[in-house]
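Structures are listed in the sections that come next.
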Structure P
Amino acid sequence: MIIQPKIRGFICTTAHPTGCAENVKEQISYVQSQPSIDGPKKVLILGASTGFGLASRITAAFGSGAATIGVFYERAAENGRTASAGWYNTAAFEDAARDAGLYAHSINGDAFSDEIKRQTIDLIKAQLGQVDMVIYSLASPRRTDPRTGETYNSVLKPIGQDYTSMTVDTNAGVVSEVSLVAATEEEQAHTVKVMGGEDWRMWLEELKAAGVLAEGVTTVAYSYIGPVMTHSVYREGTIGRAKDHLEQTAHDIQDFLADLQGRAYVSVNKALVTQASSAIPVVPLYIALLFRVMKEKGLHEGCIEQMYRMFTERLYSGTDVATDEKGRVRVDDLEMREDVQQEVAKLWETVNSENLSDISDIEGYREDFLKLFGFGVSGVDYDADVEENVDLK
C-alpha cells in the first residue's frame, strides 16, 4: 500500500508504519545520546503509545534500562485501512527494545476497564513481580466507569460564561474567532469523570492491593497549565476542572502509598503538538506562536526532551524532587518564563491570517502534527509501497 496523509479536522485518519518507526528511532537516539539515568527498572506506562506516554516509555527503557509494560487502546490494520499511529509506534518500540535486550510487553485494550487492570496485574506478577514506577498518561474523550457501567463523555468548554477568542485552522492557515458555550454542571462533572484522577487512583489502589508495587514506587500523571490567553478554554474550563481533580488525587495517592515510602506527582508539561492538544480550540494558535518564540531563544523541546528532563532533573535527580506550592513538578518552566510569555502575548495581539506565516511557526506546527502519524519524517520514501499490516509481538 502507498500511504498518504488523510486529514479530517484535527485528526489524520491514516498512519505510515515506516514513518512512525523512524520517529520512534529518532526519540530513542536522542535518549541514547544523553547520560544514562539512575532511575526506575520496572515501569508500567498507562497510555504508552503516543505523545508523552510513548516518550516516557522510551526514556525509561533506553535511559534507565527499564523493563516496560505499556497499556493502550490502538487499532490494527484491517480491510485496506492502516493501523493507528500508536500501533505502529509500539511495534517499532518493541522491536528496538528487544534488539537492545530490554523486556517490553504491551497490552491493547480499554485501560479504564477492570478486565485490563486484572490482565496487567497478572502480567506483572508473572513476569516482573513488582513495578517501581507507574506513569499515567491516558487521554480519551469518554470513559465507562467499571463500577457502575455508566459511560461519561468529556467536553472542551468554558465554565461560568460563554467565551470568544481566536483560533486557527492549521490546515488552511486561517485565523478566526471561535465561540464556545459555557458547560453545564453535568458536562463539568462528566469531564472530571473522564479526565480527572479517579481512574488513576483505581489503578494504584488495585496495583497496591495485588502486591505489585515495589517499595519506594513513584507514580506520575501529566497535566498542563498554560498562559492566561488559553485559561478560559483550558485551565479555567472543563479540562482545568478535571486537572484540578487529578492534582488533588496525587495527594490522595501519596497518602495511601505512605507505607511503601511511595511518591505521587503530577507533572505540568510544556504545550506541544499532540493528538489531544490539536483538538482544543485556541490552543493550536498559541502553540504556533510559542514555537516561534522558543525556537528563536533556543528553548524549544519536544515530548522526548521534556520527558528526559523530567526523569533526570526532577524525579531521579538524586536530590529532593523540586515542586511548586501545590506539589506539582514543573517541566513547563521554560515555556512559562516571563520573557517568553511577554513575546507570545505581543504576537497574539497582532496575529491574523495574513501575517500568520510570518510571525508564527505554523509550519513547525504542521510538521509536528503530521509526524505524529508518521508523515514528513526525513529519509522516508512516501511513494514506496509499504506493508500496512504490522504485528505486535
Structure Q
Amino acid sequence: MHKPVLTIFYQFNPWHSTIGGIQTLVNTFIKYAPSEFEVRLVGTGSDRTQTIGKWQEAELAGREIRFFPLFTLENDNFRSLVPTTVKYAAALVGHRLESDFMHFHRLEPSLAALKWRGEKTLFIHNDIHTQIKAVGDKNAILWRRFPAAYFALESLLVRQFSQIFSCNTDSAQLYKQRYPLIQDRVAYIKNSFDNEIFYPLSQEQREAQRRDLAKRLNLKAETRFILFAGRLHPQKDPILLVRAIAALNEPHTHLLIAGDGELAAALRTEIAQLGLSNRVTMLGAVPIQELAGLHRISNVFVLSSAYEGLPLVVLEALASGTPVVTTRCGETPKLLTADNGVICEQRSPECLADALQQVILHPENYPSASCVRAAQPYAARTVVRDVYSDMFTRWEKRNFSVVS
C-alpha cells in the first residue's frame, strides 16, 4: 500500500532565512512528520539551483521531501505592491497538485484548489476578522481596504475544507458562528514550538552567557536584555515598543530587535530621534539557532502587536525560561499567568514600560520553571504527532473501505 501524501502550500523557501511563525510551523510539520507519510511542499524559489515549476527531491531538517517552487521570490520579509499571497495564488492556477492531504496556511491560494480531490485543511494563524476591522495602517493588510470582498471570498472557499484549525479560540468560535453548516469542521489547535531547539539554561549558564553578550556589544556587565523577535510590520508595531523603551527609566536595559521588514527604516529613524542608539540594537533577520540563544539569555521577551493568533515566538520564549510582556491581543493573554508574564491593558508606551520594569526589577516573581511549564503542552513532538496520527487513522479508514 502506498504512503499517504501530505502537500503543504505556503509562500516561502525553507532553506533561506525568513521571518514568521507560519514558516516555523511548516518547518516543524516537516521535521516531525512520521515515516509513514510522504511530505511535499509547494513554496517559492530563491536561487538558481531550484527549477521553477518542477518537483524536485530535497532534504529539510533531516527529512526527505519533494519541493515544488512556484516562482522566484528573493526576499519575503518585505511586502511588494502586489502581496505575495496574491502572486502565490495566481501562480498556483493551472496546476493540479492534489494529494491525500493538503494543508493551506492562507485562504487565497485555495481558490486554485476548489476542484482538487483530497482532504484539505485550512490553518488560521491570526484573528482575521479583528485584523481586517482594526484601525490604523490600511496598508498593513490588503483586505482592510475591501472587507466585503474578503468575507465573500471566505464564504465561497471555506466549505471545501474538511478541517479548519485556528490557534486562536475566539477566532475558532467566530468561524463556528459564521458558518454553522460546517461548524463541526472548525477546531482550536495548539500552536507548537520545537522543543529540541528552544529550552532553558541553568541560572548560572544564563548569567554567564548574558554577560558574554553584553561584552560583545560593549555594554556593561549588568545589562539586562529585552528581546523582540518578528517581522517589522505594522501588525507587530515595533514603533510602539521603541517608544516604550524611551519611557523606561532603567538605564542598564538594552532592547534587542531580531527581525526585518518594511518598517526597518522607520524604526531606525525613530530610534535616532528618541536618542536610543545606545539602548537598542537592530540585529536584522536572525537564524533560528541564534534566536534560540537570545531567548535563553534575555530577561524578558516583549510582544507589542496590534493583533495576533498565538505567536510561536511567545511559546519559544517561555520554553526558554523567559517571561513575556504582551499587549492584550490574540491568545497570549490566556496563556500567561502571574508568575510567567505581564499583560498590558493599554497599548501605550507608558503601559509597556511599566510592565517591562515590573519584570526586570523583580525577576524572582517570574521563575524559569513557571515559564517552561506554561509552554510544555505546546511542544511540537506531541502536538504534531497527534495531528499526523489523526490523519493516518482517517487515511486508513478510507483505504480500508475501498479495499472492502
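Derivation of every value follows stated rules applied to the coordinates shown; laboratory data play no part. Being a predicted model, the structure only gives us computed values, none of them experimental. Cβ atoms are built from the backbone, for glycine too; each structure is taken alone.
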Taking mean count of other Cβ atoms within 10 Å over residues 103-110 for each of P, Q, which is largest? Q
Candidates P, Q; distance in nm of label points 7 Å out along Cα→Cβ at positions 87 and 255 computed = 3.0; producing structure is Q
Comparing P, Q on percent of Cα pairs over 15 Å apart, for residues 167-246 alone, the highest sits with Q
For distance in nm of label points 7 Å out along Cα→Cβ at positions 151 and 343, the calculated result is 2.7, so let me know which of P, Q that is. Q
Ranked by relative contact order in percent (Cα under 8 Å, 6 or more apart), the structure on top of P, Q with the greatest value is P
